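Read the figures in this text as sums done on the coordinates, not as results from a lab. Bear in mind that the values here come from a model prediction, so they are computed numbers and not experimental data. Cβ atoms are built from the backbone, for glycine too; each structure is taken alone.
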Structure 1
Amino acid sequence: MNYLSKKKQVLSRGLFYKLILFVSTVAVIVYFLPRDGQFNYQFTVNKPWKYGQLIAAFDFPIYKADHVIKKEQDSLTSTFQPYFLINKGEQSKALLKWKEDYQHKLKDRLPSITYYYHIERLLKEIYASGILSNEDQLQLTNQTQSVMVVDEKLANTKMLSELFTIRQAYEHLLSADSLHFHPNILKQCSLNNYLVPNLTFDKERTESVREEMLKSYSWATGMVVSGQKIIDRGEIVNSETYNILQSYKKESIKRNESMGQKQLILGGQILFVSLLVLCFMLYIDLFRKDYYRNRSSLSLLFTLILFYCISTALMVANSFFSVYIIPYAMIPIIVRVFFDSRTAFITHLITILLCSITLRFPYDFILIQLPAGLVAVFSLRELSQRSQIFKTALLVVLTSATIYFAFELITESDLSKLNNRMYMHFFVNGILLLFTYPLLFLFEKIFGFTSNVTLVELSNINNDLLRRLSETAPGTFQHSMQVANLAAEAAIRIDAKSQLVRTGALYHDIGKMENPAFFTENQSGGINPHKSLSYEQSAQIVINHVTAGVKLAEKYNLPKAVKNFITTHHGRGLAKYFYISWKNEHPDEEIEEGLFRYPGPNPFTKETAILMMADSVEAASRSLPEYTEESISNLVDKIIDTQVAEGYFKTCPITFKDIDTVKGVFKEKLKITYHTRISYPELKK
């Protein structure tokens, strides 16, 4: 019950981690995807169009240029007539007051009654024309030439020159007939007391009429229908095309800025990204379960996807250089080095599809990037030398350039219109691809992986640990070299990781350096220190070379992949020589097997299984009394069949066919190794 409950807890924690990884990946990618309606083209009048063919995605009007709109609206404004309301009561009040003042105060001042009738007539004319207040006059523009005067329900046009201000009306009263009516006499009458504005600015009606006029104004000069070609690469952006592009830009932003449109875009992006990420996780779960269970593997894969999606989105959103300089082929290279070819291609495919939705022309992008990724995968089956990165970068650049050139030949009718800038982008892409080599080291340290480059460096027999092994335990060193050759050849035959097996074989017995004399391959002169020890003590010394090897591996910072060979090359087996010897001397006693058993674990990969077989076979082959084809074949079959029967390979993914192939490799190699040379004849005297 405890085991089942613990297993359920582990599964639930793993499922929760994958759920968090899925949700966070989708959320981060969608967050950085552009959906603000930004128009991702830059263009200038009388300059060539530097993008591909642009096709209208929807119907849109061709808006007039700003200077044309301003000119036409200014023309409309100049003919526009503001509305004023006339108040007839002001005239009656003014005339009544003039009459009263004349009878009570002014009758004695004026020379005759004709002055009275003259002023009365002028006041009627002025009020009939209309008097504006200073505030209302400010509502009129310099271009206003006439106004509409509303008298009850009737509106009449009046020229602005016919209207009076208080000042103008007063001056008109004084100067209308200066020949018969002396101005100095009129000034004594305080005529400004009878002048009151009778026209009031009708703001509401004026604004309403102005809006109606602007609504009827035509902002467009034509129409572009969906699917119509706007411009093609290399064509000069003339003033007409510039106006169409500006209209397309304005309409695109207007469409995408609406809240409903943004929600639709967001929903589509979430659905698209979720489906692709889900497909990627299903692939790993169905076909690469060992990666699916390993958090480091998932973390590396999703880190790569996130990094490239964010980089692409930021470059597109900020119009920063071109996305074609981003070395997308680095993804399959890194994944191929740490994982396998199929996972490398699937990861590359998913990343390219996710990045493509940020671009205006996703098909061109996908068409170029997928072949480049395939070439990167197949040109770098196993990375062991720096020169391979240069070769891969060159092939990726050539592939991208060739694909793009072929695409241009299909779409362009004129070779002079070829986009040379794109080929410069491919060249920069190839240079950035060279940074894969140092990045591999960084990923190894962060995620705990081991690349072939590191394995090749570790297999150099001149490094400190292997040189110390060759000096301290030369027999063990030679044994390790032989095991490495056997295991690497077998790994190649069954499609396992040969470089990993070779490196693991070189280090699997480094623990013997602690007590080299207790191992037969290092003994000389017939001296055997085990003669003075009990079988239990001898077994413990031999078994301890595994734990001592692990300590040395940690001291020298060997990768975990190499440590696995140290712990598994004996599995959970017994130190059989001492175990059987003890049993033979104590036939009737119970034995504590733990004293003779290695700590393990048993092999859990093809590579560790190969090493266990190679180690046992190589060691046992040294004790054969004679080396014949039959004796070598029997030895190999006996040792490996015994390991299979004792269940050492139950937990590793190696098949019986693989084991049979490994047997054949060992037999071939051992026959060649122990082939008897012919003896050279001596010269007779």
Structure 2
Amino acid sequence: MAKPAKDIRNRAEKLRELIEYHRGLYHTHDAPEISDTAYDSLIKELEDIEAAYSELRTPDSPTQRVGGAPLPEFIKVTHKVPQWSFNDAFDEGEIRAFDERVKKFIKAELGTIEAPTYTCELKIDGLKIVLEYEKGVLVRAATRGDGLVGEDVTQNVRTIAAVPLRLTKPVDLIVEGEVWMSKKNLAKLNAEREKKGEPLFANARNVAAGSIRQLDPKIAAARRLDNFVYDIARIAPGAASAAAGKMPVTQGAELELIADLGFKVNPHHRHVDSIDGVITYWKEWQKKAPKEDYLIDGVVIKVDERRFQDALGYTGKAPRWGIAFKFPAEQVTTVLEDIIFQVGRTGVITPVAVLRPVLVAGSTVSRATLHNEDEIKRLDVRLGDTVVLQKAGDVIPDIVRVVSELRPRRSKAFVFPTHIPECGGDGRIERVPGQAAHRCVVRDSLALLERRLRYFASKAALDIDGCGPAVIDALIDAGLVTTYADIFTLKKGDLLALPRFGEKSADNLLVSIDKARETTLARLVTGLSIDHVGEETAHLIADHFKTMDAVRAAAAKPDSRERFEAIEGVGPVVADSIVRWLADKTHAKMLDRLLREVRIQKAVAHTGGPLSGLTFVLTGTLPTLERADAEEMIRDAGGSVSSSVSRNTSYVLAGENPGSKIEKARTLGVKVIGEEEFKKLLG
């Protein structure tokens, strides 16, 4: 097998990082940014790469694991039975390939050519729940979590009427099912929230997941959640089954037993004799699914015979005897009426399609990002075109293609502008060298000013409580603020003249502003909105130079770029951006004014601490500590933090979903530790 090219390796690494980011949003925080189908496509691409180049399949790859880390607010539960997730199929070819794999495996393991039959079940789009019963009484309910450890949500699940608190027989068992909210209840809930002026929920799946993770069970009870149970994970020998506690001999019989014990089972499961019957069921439910009162995003196919299931067993992350057969992504058509441009805080231009409003995935959409000039050219999208939208998030979908057959006569290819008024000055824009993005040439427009000042006051930078976007905009509109320093010159009389400001709110804001006068070098550098310099890079710069005077002095040296590149984690693009920003006379004057208003805390050298002289690299999500908190603890204890692993690294502190850093650590012989061992080092 040929070795993968460098670009393929890079693609696999970026896919792993992106998948883990969205997995955390979806499974841990219930705040997805992309749709399930978009997420599935990322997984599929990575699986294809790893199938072609097995050496790229790492133990920490998202294709080798399931679920997400538990939230710290709930007691953690180690599952007595590992919680698997199913692999996915998206078309007839993939489901027939699954059937062939099953038959070949059965023949190889059991020496029989007997064909398996299948049970088809609806795939409910909710939150997986694991229910444990002792002598027929509910003792624990837990989320799936990362497959090994979940969250104890018993008190919330007890509020769901469909979940029996006591079974019809005194059996010890663990079952798996799905918690969901009906579409009708979601509509009622949103109607109530609309009356109260509260934001509406986007879909029933997020409400169900969020309700189960509420600390107050009364909230979960008020949401009127529901539940289906579909699998027995473990059953103790005894009274429940006719086979003296053994698992039923078929999946169909298992569903019957589940129902007999008092659980709610989805009634639409079907036994079929062949994979053709599976495909018929899948096609049938694509049409029928929208008519049900719960969300359905596909069907689950399971080998019906238990003896075949036992022979097939599991891979590292999924059962071989089952697969999720997903429905095609939801698509709609609408008309592109205009293309407008948004200006980001660093001057980057994003083209946005203005659409004739259309309902997609349960919400009305009138905007879609077009990303950049190259994407517009690839699609050949033009004003007046009919376009196909595919769900790619809860709010903004992707434009998949243009329906050229419906294109208006005399339509012209869209020409990317050379000037945008929001950029200020003469409005000129330019393409960023080596990138697909465009940005403003002159970056002092009102739109940019608003974005920069909003970011400066945000939690990521100066963290001025009560100085949100609406307040910043009001200050700009009143002519009170045009630079960062102006925020610190505000008086009570200035604020009282603004809309919705009273004595108390004005006093509170002034207290917050005064508190923000004393800040760290890292926060200040973050707030300056220097191109390519975010929070992490700002910390690297602050740790290296300690003072703003030292930063400015380095930028003024003939070898300025080399001085910044010498910082581990700062590359040539970032170094060039910093030097250019500091060399700008307008920026220099603005910074001088700002430094007269704020006090940068003196960098404290923590010597003699338990971590003195040690260098740490952090990777993954720690069980209880935020990364920023762990880094602060390291520095306070005399240690230092680096962004990359080298022979000078003392320890790699690894949590959930560690990236490639952990492999490099093992290659270099650097010790990898977890949170508990880290706390022991701290004493």
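Descriptive notes on the structure:
- Top of 1, 2 by distance in nm of label points 7 Å out along Cα→Cβ at positions 34 and 666, largest first: 1
- Parent structure of the calculated result 75, 53, 37, given that Cα extents along the principal axes in Å, for residues 266-481 alone is the read-out and 1, 2 the choices: 2
- Looking across 1, 2, the calculation of log10 I(q)/I(0) by the Debye sum over Cα atoms at q = 0.06, 0.13 Å⁻¹, for residues 114-521 alone that yields -0.54, -1.16 traces back to 1.
- Structure from which 4.2 was derived, distance in nm of label points 7 Å out along Cα→Cβ at positions 250 and 330, options 1, 2: 1
- Structure from which 4.8 was derived, distance in nm of label points 7 Å out along Cα→Cβ at positions 210 and 602, options 1, 2: 2
- When Kirkwood radius over Cα pairs in Å is calculated for each of 1, 2, the greatest value falls to 1.
- Read-out helix-only ellipticity at 222 nm (-39500 (n - 2.57) for each DSSP H run of 4 or more, over all residues; to 500), computed value -10500, structure in 1, 2: 2
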